[in-house]
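Rule-based calculations on the coordinates, nothing more; no lab input. Bear in mind that the values here come from a model prediction, so they are computed numbers and not experimental data. Cβ atoms are built from the backbone, for glycine too; each structure is taken alone.
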Structure 1
Amino acid sequence: MLFTGGSEPKPATNTAHLRLYHHNLCPFSGRARYSLSAKAVPFQECMVDLNEKAQWHIEANGGAAPLLETTSGDLIPESSIIARFALESNPDGGIQLIPTDPVAAMRMRVKMEDFNKTLPGFFPMVLSRG
């Protein structure tokens, strides 16, 4: 599904599946997509044009990607929150993403937080197209 944004109204809520509004070049969108897919959580993808943000998208989270819409219409921003949602909504399904050993899980989360601090620095390089 493609949502061009601008003055278009928000698409009707999909009551059968979660819907992920994202952009294919956004690494944060990738984290959300990969987490949902890895945990075998069914969802509908909706590509958004981040150059022509719709008013409802701006009001929801400033027009950032990704944005997850639940079947009841609730909007969940932030890739890390969406990833945690995927882990909690299907804990036994898909791939085991978090170690079962609590110390190993904590070490992994520390490394993830360190990486999250460096990721925004990559945007100027991506936006410059090389």
Structure 2
Amino acid sequence: MLDSSLRTFPETIAVRPASPPILWPPANAPTVRIVSVDAVDSPADPTAPLATSADIAIQNNDPVEIILETRNFPIEGVVEVRVAAKFGNYSWQRATNVSGNQTLATWRVTTALTKGFTTLQARATAP
């Protein structure tokens, strides 16, 4: 029986893993990543410390541009960013395809971030 009171953070989509599960996807597996926020490059391996430092420090009250990259992903798909304040609500922001093709594409989201720590999570859903 499924426990409907169970909540996962960040939100996930319930999808059964392959049988057997794939622990190390092949090099040509679909991927999505955040490239930059407000023209500041994302680290190759973000840690999201959310304590005394941040992966990317933004000193801006204006809306920021979040650039994403997909590889081996159809441009007809949906790319989103989950924007979640450390202490507060979250929202999903849908990205717009800027350029590219299924092999490599660039996407953009423009949104305002709340003051304090905010986490960003990219998600891509194929059609």
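Have a look at 1, 2 and say which one yields 2.0 for distance in nm of label points 7 Å out along Cα→Cβ at positions 35 and 99, as calculated.
1
Suppose you compute distance in nm of label points 7 Å out along Cα→Cβ at positions 19 and 83 for every structure in 1, 2: which one lands on 4.1?
Values: 1: 2.6; 2: 4.1.
It was calculated from structure 2.
As an exercise: Cα extents along the principal axes in Å, calculated from one structure in 1, 2, equals 45, 41, 23. Which structure is it?
Source structure for this number: 2.
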Inset, instruction - Work out which structure the value 13.0, 37 belongs to, where Rg and Dmax of the Cα atoms in Å, for residues 59-106 alone was derived from one of 1, 2. - result: 2
Legend entry - Test item: helix-only ellipticity at 222 nm (-39500 (n - 2.57) for each DSSP H run of 4 or more, over all residues; to 500) calculated as -12000, pick one of 1, 2: 1
